[in-house]
1. Please state which of the structures I, II yields 19 when relative contact order in percent (Cα under 8 Å, 6 or more apart) is computed from it.
2. Can you spot which of I, II the value 0.70 was calculated from, given it is FRET efficiency 1/(1 + (r/R0)^6) of positions 89 and 145 (r between Cβ atoms, R0 = 30 Å, to 0.05)?
3. Work out which structure the value -4500 belongs to, where helix-only ellipticity at 222 nm (-39500 (n - 2.57) for each DSSP H run of 4 or more, over all residues; to 500) was derived from one of I, II.
4. If distance in nm of label points 7 Å out along Cα→Cβ at positions 81 and 97 is computed to be 2.5, which of I, II is the source?
5. One of I, II was used to compute distance in nm of label points 7 Å out along Cα→Cβ at positions 17 and 41, and the result was 2.8. Which label is that?
6. Name the one structure among I, II that mean projected area of the Cα convex hull in nm² of 10.6 was derived from.
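A short reminder: the numbers here are calculations on the coordinates, not readings from a lab. These figures come from a predicted structure and were not determined experimentally. Cβ atoms are built from the backbone, for glycine too; each structure is taken alone.
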Structure I
Amino acid sequence: MNEVAVDTRVSIRPACESDAPLLCAAEREIARTPGRLVSLPEELLETNFAAKIREKAGTDTYLVAERDGIVVGHGFLETPSPQRRLAHVRYLNLVVHAPHVGQGIGTKLLRALFAATKKNGIERIELRVRATNQAAIHLYKKCGFTHEFTSRRRIKLEDGTYLDDISMVWFSDGATA
């Protein structure tokens, strides 16, 4: 399979509170396609985006990708638990805004988030992705994530159908699941 070249016009920067409305709108748009996100569009609130950006300020773990001054993607690493024994673990949320999928933006965001792992003591990054999202699964595998397990029928759509969720993991030392 051909690898997508990373667009050199794409720059990565820390998210700021003024990005919250745009990031929320992008996720709402993606959530309109059943099964792409777990959240429904109306469950995504600008205030939650702004709060998360404030929480991550100064850690380089909430980033946006821009091309020619336009935000085209975003990603952050979430602390799954306040327990010290899980302080080395983060949960990945990565979104490439439509119509910018397949242009190397996800790869560039992931590389920047990986760069923040050492200074933040992060050794393990976890994620969940719908089994039907082959483009995202390919990106994650290309960037070093490995399949950990599949949660069958984890997502129930409004029409009563189910989707499987794949859990993937990345280790800072290159270990595999």
Structure II
Amino acid sequence: MTTPAEQMLPDEDSPYRGEVIPPERVSLWRDKFRRLCLRVDGEREFLDVRAAAVFPISGRTDLISFLGERGREVLLLGDPQRLDPESRALLSEELARVYFTPRITRIYRIEEAFGSSRWEVETDRGFAVVEITDREQIRLLPGGRIVMQDVDGNRYEIQDAGELDPTSQVLLDSET
């Protein structure tokens, strides 16, 4: 298994190492097994790729890395908003799946035990219990945005901490 730093290194077999490929040269499709695939210049194909935003925490999607079967980058796509409509829709669907992030809208309770905190929250997807084992898993970003990752690797987001109700804000302040 490759580390996150190794994943961003280009695959030695990829002829696109070190290049940012413009969207006009790229098309995406799903194969019969529903795996994401890409074609460059109507010729070179990469099957079963994974899309990864280069700047996932910031939410920027102006650069997308496609990882091959060995988990290494096979292509770096620039300006994906200019992909053809079908490819853009597939990429959007894939990124939404990969970066599924429920938004916390209310905090009911935070309990501390044995160095972990257990958060009972309401999200845009319903009630959730989030276990945080390290305060470094809570990232404070500009504009009051907060992204946290639980013990299972799931991400949760507070879009603007200042928009939470007063009780939620008091609980949040005790943890950040």
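1. I
2. Only structure II yields this read-out.
3. Source structure for this number: II.
4. II
5. Among I, II, the structure yielding 2.8 for distance in nm of label points 7 Å out along Cα→Cβ at positions 17 and 41 is I.
6. I
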